[in-house]
Structure I
Amino acid sequence: MRYIKGKVFESLCLAATVIALLLLAMLLWDAWDKGAGWLSIKFLDSFPSRFPEQAGIKSALWGSIWLMLLTALISIPLGVGAAIYLEEYAGRNKFTRIIEINISNLAGVPSIVYGILGLALFVRGMALGRSVLAGALTMALLILPIIIISSQEAIRAVPSSIREASYALGATKWQTIKHHVLPAALPGILTGNILALSRAMGEAAPLIMIGALTFIAFTPESPFDPFTALPIQIFNWASRPKVEFQYLAAAGILVLLGLLIAMNAAAIIIRNKYQRYIKW
């Protein structure tokens, strides 16, 4: 009976996977069918317009690039540093467990809540306005729990024998972490960071909440400039009744997917480059 139940569960999981893949393929085909014809150098190098044939995605593309660069600069050092502290320095006590439980809970908080926090804290409290920096700080809060958890898992996977061998040779704790633990954990840390940034790149709700613009005809030149982003521009086009704007939204989706694929490909290349340690 247990064997039969296991087979039934396996079949259901396989069927759910196949259905999910078919739905994903249909969505991708629909986006490609509608948007591929609108993709061009002119589309990438033109600003939004109320005339579909003149509209482009330049401001949103550069806004997303600015946003991701600033988000990475803010969130990665903080997230990896917190993971190192929790795994290597913090004691295994009740206080540490409470912190880790809260970090795990924060990873499941809806993104719109982070948008409300960003609006209150960064846009109004710190008077940053609708700037790229305010958006980057909000996105950093959104992905920090993911970065911390994935970095912790990567550091925890490094065998204790590596640490013990380093200590036996007279290395200090920081030297052990810097020269042995972090290089061994780097592939996992990079993978988690890239996945977290990929999530941030596709988020629209927090940016809408902090008041990111939906129509601008310039690119940001400093962290304090107003901005828009690809999800915001896609949402703007998709909400318009004119059918040509639906095609523009599909083309924007293809550009966003291209950026996400490039980011994940970079993560795989970097991970393979640094994965030079023996397999344990």
Structure II
Amino acid sequence: MNHQLSNTHIEFYQKNGYLIVDDFLDDRELALWREAVDEAVAARKNNRLPYNTAKIPPKAQGEAVFQQRINLWMDHPGVRRLMFDDRIGKMAADLEGVDGIRIWHDQALIKHPWANPTTWHQDNTKWSFSSEHAITIWVALDNVTLQNGCMFFLPGSHKARLKDHPAAGNRVGAMFETYPELGGLEPAPIVLRAGGCSFHNGLMVHAAHANMTPYPRRAFTCAYMPNGSTFNGTANVLPDSMLESLQIGDVLDDDDQTPLIYSRR
């Protein structure tokens, strides 16, 4: 695993809100990640979350964009080993300049042939904690191209938290009706070969192409939360049993739900 970051990498990330690491995994590691993720997705079947047995309807709108399975680390030992790698935690902490990193949630994102685009959005505004230093790693398990659904980032857009979140539906650019200044930015296409990865800040405005090929595009991602983050009242992926005991402002430090994978202390 190529986990070494230079000062130039960190400076680029903090200015632009993203970083590409083309050679993140070698061939052996890539095979291991593919095997673990494929097994975990197959075992999860139609359940998006490990603690929610409600089946996803086959024609659900979200599934038309990508097949999403969340927190696979909780029920697949192979994925757990990958996600608990403190080298990745250190990369996330170094890029964001924080002392500790917890897993918020992992997710398999499989864009099936001819799947719809992902509309422009921010991630952290939907999560159960609010932080300027949330960060996500996005690992390409297949080659990611302009044709099969690569992501696009708006460089520098991570420096502002958006307060209003228009319902996008199938309109890719709905966000720009509320934020026309963002619509004037030049997007950066995140083309990756299999085994490459990108990191992006939780407030990065981003989207993804449709998959205009007859082949799936597999990716595995993990969103990270700075240690010490607090509950903001949004449920997101937290289980009902945990939400019943949480109050706004409580520190999210339950290692069974948001494990600490790296700390400088």
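Rule-based calculations on the coordinates, nothing more; no lab input. The shown structure was predicted, so the numbers you read here are calculated from the model rather than taken from an experiment. Cβ atoms are built from the backbone, for glycine too; each structure is taken alone.
General remarks:
- Computing FRET efficiency 1/(1 + (r/R0)^6) of positions 176 and 232 (r between Cβ atoms, R0 = 41 Å, to 0.05) across structures I, II gives 0.95 for structure II.
- Value -6000, calculated as helix-only ellipticity at 222 nm (-39500 (n - 2.57) for each DSSP H run of 4 or more, over all residues; to 500), assigned to which of I, II: II
- Structures I, II, by distance in nm of label points 7 Å out along Cα→Cβ at positions 32 and 184: label with the highest value: II
- Which entry (I, II) yields the derived value 38, 26, 19 for semi-axes √(5λ) of the Cα gyration tensor in Å: I
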